[in-house]
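Each value in this text was obtained by applying a stated rule to the coordinates, not by laboratory testing. The shown structure was predicted, so the numbers you read here are calculated from the model rather than taken from an experiment. Cβ atoms are built from the backbone, for glycine too; each structure is taken alone.
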Structure P
Amino acid sequence: MAERRRLVIASGNTGKLREYRELLAGTGLDLVAFDGDVDEVGETYAENARLKAETAAGRSGLPALGDDSGVEVEALGGFPGIRSARLGPTQQDRTAELLRRLEGKPRPWNARFVCVVALADRGSETRFFEGECRGEIVPEWRGAAGFGYDPVFLVPGTGKTFGEMPPEEKRLYSHRARAVRALLESGALEGLSV
């Protein structure tokens, strides 16, 4: 029996890893988690995604996916953006800080989730795939599904936050799912080195 091809997911975030396992379930790839604790020093989502993917690929010798994502709120001029994961020590703190900064600003608090996925493989240029989901931030936590800012991100036309959606419904709308769909449609996973 042929050995299954492996793909490293450069993340230690259990919610993100679970989402990737679901999004890439039909590829036949064995997904390997790699938490390389890479400093996100890039100025853009793509730079941070590249850092994670290329570090994971270099250390593992396998093709690797890295991503960076964030929520951008119009009323805050696109903040927190690439700093979404650094607003506080825990997600509860980060969400509370975001809502604190929005206090007194008129609603709706229009926002978008952005995700850039980088695919690094030896002998190839790193490739990038982007997805976004537009919606709005709501002032209270709704639902316990998902991770990150999901419970305060209302998806238009659904009446639900990502925190209220089962994984199969979230996949229809999420920024990460859209970036992974672009990756799958590109055929880039077909020619991986391992």
Structure Q
Amino acid sequence: MAKAKVLTKDEIRRVMRIAETGNNGLRDKTALSLSIMAGMRIGEIAALTIGDVRGLDGKAVSVINLSKHQTKGSKSRRVFVSAELQKLLNQYLATISDLNDSRALIRSSRTGSHFSNVSLSLRFKAIYAQAGIKTSSHSGRRTFATRLNAAGIGMRTIQNALGHANIQTTALYCDVTDDQLANAVNVI
């Protein structure tokens, strides 16, 4: 099976512009950002509730605590949220009329409840296709991992950020660019 594409910065901007133009633009942009900026899996995003991302003060949290029922492998994990992603989450939360903590964060406009993993995956794939990018919904996680690696973040840290049990799995997520190779040989 082919690996999902790692998105360039220009492609990320294009995907976000496409996501924003739809009927549920801020919802779609938020869902994609959880994948690209926090490395969350489709199933984790689909399983999120408002209470998972909203603190007692009503603002987006800096750490999302996922229960074992929300993750792959039935192992709870923490997802750290950047200031930029927190800002986007706050914007999105401000648009939701029913802020009941148990309600789905990323809601289907048809049912008003959680997306299925397949439906959310198809939504991501459709947005990528509209942006002219042929890839799968997994591109966000691969992009997240590769960008951390390019920034010099250690593989163990990336492993924990992705919630992988095995570091070899994490290594498969990280592409290496020619710039990284050139910088590596110039260190010596």
Structure R
Amino acid sequence: MHVSSLEIPEIKLVEPRKHGDERGFFSEVFNARLFAGHGIDATFVQDNHSLSRDAGVIRGLHFQAPPHTQGKLVRVVRGAVWDVAVDIRHGSPTFGKHVAAELSNENWRQLWIPAGFAHGFCTLQPNTEVVYKVTDYYAPEADFGVAWDDPALKIDWPVAADEAVLSDRDRKHPRLEDLPAYFP
């Protein structure tokens, strides 16, 4: 397994190895000891699985506020996404900046996103399935978001704004400048 930091060093790109033969493949996608050795000391409590039927679906940018913050380990088991993490930690040298990576069932990459970051993705293929582990349980009272199309974030989504498929909820998130300082 190869783990590397992206432009925001707390975000890690994880590349598990696949061992294949005529039967298929085997892959170790999580190993607590190995992850801890790369600075990912996380205890996961819940796994989530989503299906997006169309290409161009945007989910996000979501986060959970204290005391129910979540770190996420995200991977794609079918299809492909352009996965984005935005630093929403006030006072951080990378506040308001983002990193992105393509995750797919072909490249088998995963993205570790610690608490203090808003997370979202855009599907690149129809019938894309994303699975992710989180470090705290879902808490509706702590569930918030940032506007996916906030111009201050300078995210170059791989879909035109008028073609993006979003939930009503995701269309109504505030811009970063209007967001309370949940992560001071």
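Looking across P, Q, R, the calculation of FRET efficiency 1/(1 + (r/R0)^6) of positions 58 and 74 (r between Cβ atoms, R0 = 30 Å, to 0.05) that yields 1.00 traces back to R. On distance in nm of label points 7 Å out along Cα→Cβ at positions 50 and 82, which of the structures labelled P, Q, R is highest? Answer by largest value of distance in nm of label points 7 Å out along Cα→Cβ at positions 50 and 82: Q. If Kirkwood radius over Cα pairs in Å, for residues 26-121 alone comes out at 13.2 when worked out from the coordinates, which of P, Q, R was used? This figure was derived from Q. Among candidates P, Q, R, the computation of helix-only ellipticity at 222 nm (-39500 (n - 2.57) for each DSSP H run of 4 or more, over all residues; to 500) that gave -15500 used structure Q.
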